1. Kindly point out which one of I, II the value -20000 was derived from, the read-out being helix-only ellipticity at 222 nm (-39500 (n - 2.57) for each DSSP H run of 4 or more, over all residues; to 500).
2. Quick one: relative contact order in percent (Cα under 8 Å, 6 or more apart) came out at 26 when computed from one of I, II, so which one is it?
3. Work out which structure the value 2.4 belongs to, where distance in nm of label points 7 Å out along Cα→Cβ at positions 21 and 69 was derived from one of I, II.
4. When Rg/Rh (Cα atoms, Kirkwood Rh) is calculated for each of the structures I, II, which structure yields the highest value?
Structure I
Amino acid sequence: MSRLEQAIATIVDVFVDHANGDGNLNKDELAKLWEKEIENPEIKAKISSANCAKIMGKIDRNRDGEINFREFIKCVGFMAKCHYREKTGRGQEDED
C-alpha cells in the first residue's frame, strides 16, 4: 500500500474507531480522539478539553451536536494545511 493510501486508511480508521459505531463523533468522543491520536504537545495544548466545546462548534457545520465524517475530514484538511505551512514556510497565497 502506498504512503498516501495508508494515510487515507489511517484517517478513516481513526474516525471509525472513535465514532462508536454510529458514524458520528460527539463532544466526548472527539475529546478522546484528540487525547489518544494527537501527540504533539503544542497541538495538544491548543486542543484542551476546556476548548473542546468551542472547537466542536466550529467543526459542527450542520449544528447537530455531532461531527460526521465530512466535518471530520474538513478539520483534518485544515490541520494538514497548517502543517504544510509550518513545514514549508509558505503562506496561504501559495495554496491557490
Structure II
Amino acid sequence: MTGTSRSSHDLDVRRRKALFRSWHRGTREMDLVLGRFADALIHDLDDSEMDDYELLMEAQDRDLFQWMTGETATPGNYDTPVFRRIVAFYANGAGVEP
C-alpha cells in the first residue's frame, strides 16, 4: 500500500485533516502505522479521542515508534486509550496487509 485507501468525502474537516496528517508524517513507517489506523477507524473516534489522536500526531516519529514497539516507556500524557487502541490494532493483525 502506498497511501490512503479511504475516501475522506464523508468526514468532517477535523477528521479530514487528521487523515491527511496520518499519511504525511515524515517517515514511511509512521505513515503506514497511523495512516492505516486512520483509514480504518478515524470515523469512529469521538471528539475526546480525536484530541488524544491529534496530540499523538504532535509527537516525533522516532518517539512514537519506540513507544509502539515497547522499546521505551510511553509518557503518561501519550499513554491514552487511543494510543493503546492503535497498538492493539496492530497486535491483533488488523493493520497488517496479508
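What follows draws every value from the coordinates through simple rules; no lab data is involved. These figures come from a predicted structure and were not determined experimentally. Cβ atoms are built from the backbone, for glycine too; each structure is taken alone.
1. It must be structure I, since only it matches.
2. Numbers: I: 22; II: 26.
The value was obtained from structure II.
3. Values: I: 1.8; II: 2.4.
Source structure for this number: II.
4. Values: I: 0.97; II: 0.93.
If we compare Rg/Rh (Cα atoms, Kirkwood Rh) over I, II, the biggest value is for I.
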